[in-house]
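Input: structures, listed below.
Read-outs: derived from the displayed coordinates by stated rules, not from any lab. It should be emphasised that the depicted structure is a prediction, and the values quoted were computed from it without experimental measurement.
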Structure P
């Protein structure tokens with residue numbers, strides 16, 4: 001029996017980390033999209049990321065960004081997920097006011113980019 005394959009954006013956030021644990025417990029293959037940043041912040045999933053029985057067996061991390069359409073397409077084509085959970089967001093309130101254009105690019109237009117990429121890669125079932 002093939003494992004269901006899920007893609008989670010925002011995997012290192014609170015909700016993404018909890019969802020990762022739940023899906024792994026249910027036997028899923030979980031792929032997480034990480035933004036490449038100066039700090040590889042996996043604190044909420046370190047217990048999974050550092051577990052050799054899980055990482056690169058049932059849990060896979062990939063670099064990508066919701067403001068980069070090509071990275072979204074590349075991941076969808078590579079992973080071909082059965083389920084997608086878009087939990088990525090610029091969620092820090094003060095930062096959202098400091099950089100509102102970027103916040104809109106990620107939180108609103110990033111979702112539209114993802115939906116377009118799903119349609120364009122033929123993942124709609």
Structure Q
């Protein structure tokens with residue numbers, strides 16, 4: 001799920017930057033093969049501002065990704081995907097996201113890229 005969070009955050013940022021609103025993004029994903037419980041709770045914040053949709057902090061997510069990295073290192077396994085996801089969360093933490101929840105990652109990724117993905121700002125043209 002954390003990999004999907006990083007992917008969705010970046011995809012939502014790119015989409016908003018090129019004029020595709022989160023609601024339109026959601027219309028493409030929802031009820032398709034990528035729609036699942038995680039996606040629905042994750043998008044609950046971006047679409048509706050529901051801060052309680054998925055209560056797992058970015059700080060805890062980063063910790064779990066560091067555990068994965070340590071386990072992979074100990075086993076001598078390349079962890080390029082896990083590290084890319086870990087770096088997305090690390091960047092969010094370095095920019096004030098410690099106590100924010102995982103569904104708030106798109107807002108932070110957006111902010112770092114000059115894109116406003118705050119729930120009330122989701123009004124892009126399509």
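Source structure of the calculated read-out (helix-only ellipticity at 222 nm (-39500 (n - 2.57) for each DSSP H run of 4 or more, over all residues; to 500), -19500) within P, Q: Q. Work out the source of 41 here, i.e. which of P, Q gives that when relative contact order in percent (Cα under 8 Å, 6 or more apart) is computed. So the calculation was done on Q.
Where does the value 10.5, 30 come from, among P, Q, when Rg and Dmax of the Cα atoms in Å, for residues 16-55 alone is the thing being computed? So the calculation was done on Q.
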